[in-house]
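Read-outs throughout are calculated quantities, based only on the coordinates presented, and are distinct from any laboratory measurement. In this text, all values refer to a predicted model and were calculated from it rather than measured experimentally. Cβ atoms are built from the backbone, for glycine too; each structure is taken alone.
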Structure P
Amino acid sequence: MLNRWLATLERRYGRYTLPNVTYPLVFSMAVVFVLIVTNPGLLQWLVLDRDAVLRGQVWRLFTFLLIPPSFHPVFIVFGLLFLHTMGTALEASWGTFRYQFYLGLGWLGALIVALVSGVPTTNAMLLASVTFAFATMFPDFTVRLFFVLPVPVKYIAIVTALGVLAMIGTSQGYERLYPVVALANYLLFFWVELVDLVRGYTRRAGRAQKFGKFRSDVRQGSIRAKRVCAACGVTDEDPSVDFRVCTCAKCKSPTDYCLEHARNH
């Protein structure tokens, strides 16, 4: 249903999209990084602050999107290159309209929570949603962490998800809604994959539990014979006993007998 709805919107409004939007976004973050390093007080003028917006500083509704993912000289290079890789891959897979719609929903979610809660907000959850989307679509893509250590992107997403859960656990009141609502774009786009993931994990856990119980039963000798002679009761626990299955009119249904009684019954 979501795909059909997005297809309809794309036919109507797709011509208004800006292709390769990741390029100006990454470039703007690099410029903002340089400006903040040289003038640290600038950061306070960029974050999404409800009270400041109500005082007329409406640029904050958009400038919080340009806050770089890190302020460390090494981490910022890695972060911007990683964002460029993820953004261009998602746009190539989804198309320009769908990718920008995803970013727009992330921006709207962060905006709603910031205006409701009054807590100053950055673009951290929007960047997290891009990471989750990329890791869901390309889980085995290998990232050279700090340009050295090869790490599949799915593990980066797991660490990011743990950080989001920690934020939820340590926040209070409306602040707890921020990660949930700000990640609504990811939940909307990938809820089917998440349901399948949970179901698959549940099935694997169930199979592992059954296999563990089977191994435990074998170790404890609780697995009993499956074949029992209908005449004398001897079981296949005795390896010297040979069994036959009888399907004669007298037995009416397949019945196990030891070899001796199979001949004489």
Structure Q
Amino acid sequence: MNRNEALDRILAEAGRGELIFPTNMAASLRLQEALSHPDCHLGAAADMVLAEPLIAARLVAIANSVAYTRFGGHISNVRTAVSLLGFTPLKSLVAAIVVRQLASAITDPALKQKADQLWHHCANVAALAKIIAREFSTIDPETALFAGIVHEIDGFYLLSRAKEFPELLVDDPASQNLVARSHLAHAILHMLKVPKPVASAVEFVFSGESATHPALTAGDVLVIANTVASTPSPLFGAVSEGLSVADMLAYEMDGKSLGQIVDSASDEIKRISDALLA
């Protein structure tokens, strides 16, 4: 079996609704599904978080980070954390917990190293996407952050199955099947009930199309963030193609280049990334 055949096997499973997730993700998946319901409110979300100690501890820790509070360290309970974060960031951070739990289930040292690097890449892309959306487009920054967090969720899933299908880790550019990866990502995001704008942005990255300037969609923002990220993905190279990093950093809006905006926001980008990685 080669890499494409292994991908096709997993994609066929996904098409039948047979996605295999670690048991430690059950509570996070339930919470993610509940948050997708339009009638869910912050009080109900806080109750659900309180019922899961590991998720509660993680959300309070993130709420206490300097990325979400000016000084950090003053939030001591779940309800205050949920209220401070707000509904949209809460959904993004629960998605981050889901991704981290998927990665944490990997025990093989070599695979775990790849999963750790992939999470550093996703955190970097998410932080960049939020800043680029806010400063360089009309896209909702929290939507861009969410998209950055999950933009290679298929990669985490493939790593979690790589012990069963070692062919998945063959780093052969000629065997890349971005269409299959896009379909797998779509199946996972659909199961997680990820909002359509976020799922569409992820699919745009896999399309290989160049981002427009100025950025008109969350997909454009995500492609730009994925391209200029300082931490590369460990999986088969970048999933998007188009203009070079230098060309994208030279984009201008209101007299400022993208490179200048990223440089001036470097501390904030690090704070957001650190909060996700903590």
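A value of 0.50 was derived for FRET efficiency 1/(1 + (r/R0)^6) of positions 50 and 162 (r between Cβ atoms, R0 = 35 Å, to 0.05); which structure in P, Q was it taken from?
This value belongs to structure Q.
Computing FRET efficiency 1/(1 + (r/R0)^6) of positions 82 and 178 (r between Cβ atoms, R0 = 25 Å, to 0.05) gives 0.10 for which of P, Q?
Matching structure: Q.
Tell me which structure, out of P, Q, gives 61 once percent of Cα pairs over 25 Å apart is calculated.
On the way: P: 61; Q: 44.
Traced to structure P.
Which structure, out of P, Q, was FRET efficiency 1/(1 + (r/R0)^6) of positions 18 and 90 (r between Cβ atoms, R0 = 30 Å, to 0.05) calculated from, if the result is 0.55? Can you show the working numbers first?
Working: P: 1.00; Q: 0.55.
Structure Q accounts for this read-out.
Comparing relative contact order in percent (Cα under 8 Å, 6 or more apart) across P, Q, which structure shows the greatest value?
Q
When FRET efficiency 1/(1 + (r/R0)^6) of positions 34 and 194 (r between Cβ atoms, R0 = 35 Å, to 0.05) is compared over structures P, Q, which one is greatest?
On the way: P: 0.35; Q: 1.00.
Greatest value across P, Q: structure Q.
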